1. Suppose FRET efficiency 1/(1 + (r/R0)^6) of positions 57 and 257 (r between Cβ atoms, R0 = 25 Å, to 0.05) works out to 0.10; of 1, 2, which structure was it derived from?
2. Of the structures labelled 1, 2, one was used to calculate mean count of other Cβ atoms within 10 Å over residues 121-128, giving 25.9. Name it.
3. Say we calculate relative contact order in percent (Cα under 8 Å, 6 or more apart) for every structure; which of 1, 2 gives the highest result?
4. Determine which structure produced the value -4500 for helix-only ellipticity at 222 nm (-39500 (n - 2.57) for each DSSP H run of 4 or more, over all residues; to 500), calculated from the coordinates; the candidates are 1, 2.
Structure 1
Amino acid sequence: MRHDLYVVPLFRPMLATLGKLPTGPRWSFEFKWDGVRAIVGVTPDSVRAMSRNDIDITPSYPELLGLPAQLGKRQVVLDGELVTLDKRGAPSFGLLQQRMHVRRPDPSLVARFPVLYYVFDLLWMDGETLTGWSYARRRAALEKLRLRGTSPMSVPPRFPGPGQDVLEAAGANGLEGVIAKSTESVYEPGRRSLAWIKTPFNQTQEVIVVGWKAGAGRREGMIGSLLLAAYNEKGKLDFLGHVGTGFTDAALVDLSKRLAPLKRATSPVDGAEVPREHARHANWVRPVLVGEVEFRSWTPDGRIRHAAWRGVRMDKNPKEVLRPSLPL
């Protein structure tokens, strides 16, 4: 089985906009899956998976090599989410972290933390580009693919609404939220579009680590909290706040190793400044490490409130980490 792929095109993923659930007959609803986005090209004898920031992640997920057997002689480009399920059968980003940073996992790690591919869009098939088709037409074509088996790829359901019912069902099943998609919309590669609206239960934000502060007590000699930033509309780094919870001991060790070679003498923040109480005793780092936090709300001055660390996001480019133009 080849990992390289030259006979089918690949696309940048279309991105959703954070917002309230839309209403009306032109909207269709899907569950929001807590995983890693992947554009995957498949032929009868090859597979290639690309992350959101154009990194070839095929070797990290050997489960994907089973896709040609599922698809028969089809040649396709798929858009979907790589997930690892917890004991309840719900996607767990924490469990997926065990696989995300391993370039070539050994069979024992694959067996302990298996990855599934939940596919929600079909971008190209047997020589024809489908991005100009409506969402409804693309989904219908995706659902007509005759999959030979149930793993590693599956096509999760979509629902006509009302969206609030779908959101409540997502909550009852331990899922992250809902994405609403306009049934008339085309696929816009690489663009964040108002044709897709994501409504999570808790807000999440991609962040850039710009520094850290030492811990105390049980965390003495370790990282106590991380200082966070994101780019504003002018391309400047704005301070977003700090996060000091949500870390496992293993995550703290990993972060220490990642941040040590990034040390710098001064703050890299050049937009909204770092308040003195956070800057005092800070250890600054180059703004290249991307992570994700979950938080309750935005403060009036545009900082995240009650944040918890979710993990490192090696699939994200720091320049793509943007703060909302207004608190949401």
Structure 2
Amino acid sequence: MGTEKDILILAIESSCDETAAAVVKNGRTVLSNIISSQIALHTVYGGVVPEIASRKHVEKINQVIGEALKEAGVGLGGIDAVGVTYGPGLVGALLVGVAEAKAIAYAAKKPLVGVHHIEGHVSANYIENPKLEPPFLCLVVSGGHTHLVLVKDYGVYEVIGRTHDDAAGEAYDKVARAIGLGYPGGPKVDALAKEGNPYAIPFPRAHIEGAPFDFSFSGLKSAVLNYLNSCEMKSEPVNQADVAASFQQAIIDVLVGRTVAAATEYSMGKVALAGGVASNSALRAAMQEACANHGLEFYRPSPLLCTDNAAMIGAAAYYEYRRGVQSGLDLNAVPNLKIGER
């Protein structure tokens, strides 16, 4: 960037059960990334309780922002803009972050930039891969989303594949509950699957007629539940590790297969992963191998930047800010915001 002034973004993320704040320089350099997780609180209930999440965000948000500024060694006066997730997510949780960001932007007289949570996940790749630039294909896999996205330019996205029912992460949570692993399901299934045979049980891989890059995981989830029920009815023992490994293999085959097919179809030489499920070790390994076999460059953020964090929101906000995109103080939470919408 030569002699251009550094641009510092204070970013806030509160879309689910992590209260997070970060300071990011020039969209790529993380000066601080503070995350206060609520996993222990919600584990008791087997999933995120929106009301509890919202209350916790209110308690934690000022502290987290204070820590982020302190660690970055910067005051509000040194910040160029405030970026915040305004959707999609849990409406009560989002509102806490949005209200906080608006208050800071107003008080400090700084521009406000509303960020789409999924565009944040995609932008996590810029932080760890300084040379990565659009265009590229990104597979976004999280608790609520499974999307194949063409990243045509900074801030310019086209969704070419999406799930028709459960997201991949949702299927993980439901299967984990069914085999008695508890919450959060993704990391627990990933760990148990390492001990099992991924081809022990032939679970289905769904294809959507006329939509080659779309996903459907509810049939797979039902197949796992039916398998467990049938074992129970016949009093047959269940090898949990084999179930976990076979379920995970079915998901990975579909995710990797569609991604590589889409990269070929759209002549994309670069493929990236994003979202919470992108921290799954088996998915990362399978995608890396498939990309190597097909001559594709492969990018993924480290696991900490896959799960919800504010650094990725700061990266996305920087590119919006550079494009002249700003939000008014009437910015509101949009719980089911679509990617590419403003």
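1. Values: 1: 0.75; 2: 0.10.
Going through each structure in turn, the value belongs to 2.
2. Numbers: 1: 17.0; 2: 25.9.
Going through each structure in turn, the value belongs to 2.
3. On the way: 1: 18; 2: 25.
For this comparison of relative contact order in percent (Cα under 8 Å, 6 or more apart), the top structure is 2.
4. Values: 1: -4500; 2: -14000.
Going label by label, the one that fits is 1.
The numbers here are math on the coordinates, done by the rules we state, and not lab data. All figures in this text were calculated on a predicted structure; none of them were measured in a lab. Cβ atoms are built from the backbone, for glycine too; each structure is taken alone.
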